[in-house]
Structure 1
């Protein structure tokens with residue numbers, strides 16, 4: 001009979017966000033999301049402090065290990081505590097951006113063609129391998145693209161890129177939601193060596209994910225007020241290099 005593991009840690013690509021009534025785990029390699037209700041969340045917090053699986057019920061530990069949200073280690077290895085997030089007003093989908101519901105305004109042909117190319121690149125990256133590693137491929141692509149940026153995009157430049165991508169997405173023969181649009185907008189700007197910060201965040205009641213870009217001043221680009229209710233969990237592009 002296999003020995004029950006004593007110690008575990010959370011991999012660096014697993015992030016936790018604690019809303020009080022629910023603790024959400026996000027795997028930024030596979031895109032897997034799991035919600036822990038208060039009793040299980042307490043066990044996660046306790047185990048995070050010292051790395052001992054004895055702080056968790058065996059069934060919970062087994063599920064988290066099987067999902068890749070924890071991995072066994074040979075000695076106690078505490079892991080990053082959850083990000084504490086404030087409550088957000090309930091949405092039930094009524095306060096979100098109406099992506100795909102309203103036809104975006106037309107943009108100049110040259111800008112539209114570049115946006116189509118950026119969006120096509122995102123779709124190609126998504127389809128280039130196993131579905132369980134889509135998020136890893138997208139974030140790796142974003143990190144590579146933002147690493148060559150020379151200066152921060154202005155709010156006007158960033159907004160123009162987002163609107164161009166949304167216009168391209170309206171005509172695109174495939175799924176284009178916030179993940180695809182925000183990634184394509186960041187790539188479109190990076191192709192001009194212009195930097196923004198790509199954000200992926202979460203909000204509660206109900207638990208929902210969103211991706212967007214923001215400018216150097218921290219302002220979300222071409223987003224509704226409801227985006228401010230999301231807690232950013234992963235950001236890419238914060239520390240771009242300003243090159244001469």
Structure 2
């Protein structure tokens with residue numbers, strides 16, 4: 001537990017960086033790989049057939065979600081204490097934004113459970129035909145997926161604030177802060193595009209470019225934390 005005591009120590013930074021990498025691995029598996037393997041766009045029957053045949057992979061994705069969210073809670077708190085001396089208000093807002101993202105992610109699991117129960121018949125709904133059950137299960141999965149577009153808004157806010165804090169702190173190269181601040185908007189662009197302009201090729205290209213930038217910035221930040229001791233930061237003073 002001593003690794004959590006000093007936000008400017010090498011052990012604290014390494015632990016934060018390691019947890020960041022855990023988030024990247026667990027999140028990449030549960031958010032990207034598992035849905036890409038199991039989901040069939042526009043066909044809930046085929047999707048739940050895949051889940052039935054690959055139930056172990058589906059449950060592994062849920063475990064990945066839990067591992068990711070647990071690591072997110074620790075990272076949120078650790079980043080707050082790391083940057084509190086830079087600007088306590090912005091650091092706390094960044095922490096709350098990331099925790100709101102985790103809260104939305106947790107609520108999404110209810111719809112996972114509901115959709116699965118409807119699809120495999122474990123919920124007694126005798127008045128529903130099999131087709132109706134699958135359609136309702138498909139709706140559950142759609143609501144679950146909509147949660148992604150919601151948590152991305154909070155994550156975008158977190159990345160913008162974190163990028164600003166890094167730029168003010170001198171903890172890491174300013175380029176990483178710029179990458180987080182600018183590239184983080186890719187998550188917001190993705191949410192806006194899905195809701196309003198799903199066919200907009202220009203927004204798709206902009207989104208991809210921004211997400212590449214922010215991914216590189218986040219991985220660089222995690223690796224820097226893992227490899228070196230954070231430099232003490234100088235609080236930002238606004239001249240009146």
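Could you tell me which structure in 1, 2 was used to calculate helix-only ellipticity at 222 nm (-39500 (n - 2.57) for each DSSP H run of 4 or more, over all residues; to 500) as -11000? Please report the intermediate quantities before stating the final value.
On the way: 1: -11000; 2: -26500.
Checking each candidate, the match is 1.
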Relative contact order in percent (Cα under 8 Å, 6 or more apart) - structure with the largest value, from 1, 2: 2
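To which of 1, 2 does the computed value 12.8 (Kirkwood radius over Cα pairs in Å, for residues 116-163 alone) belong? Please list the in-between numbers first.
Details: 1: 12.3; 2: 12.8.
Computing Kirkwood radius over Cα pairs in Å, for residues 116-163 alone on every structure in 1, 2 gives 12.8 only for 2.
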Top of 1, 2 by distance in nm of label points 7 Å out along Cα→Cβ at positions 36 and 156, largest first: 1
Among 1, 2, which structure scores highest (criterion: distance in nm of label points 7 Å out along Cα→Cβ at positions 132 and 212): 2
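No value in this document is a laboratory result; all are computed from the given coordinates. Model, not experiment: these values are computed from the prediction. Cβ atoms are built from the backbone, for glycine too; each structure is taken alone.
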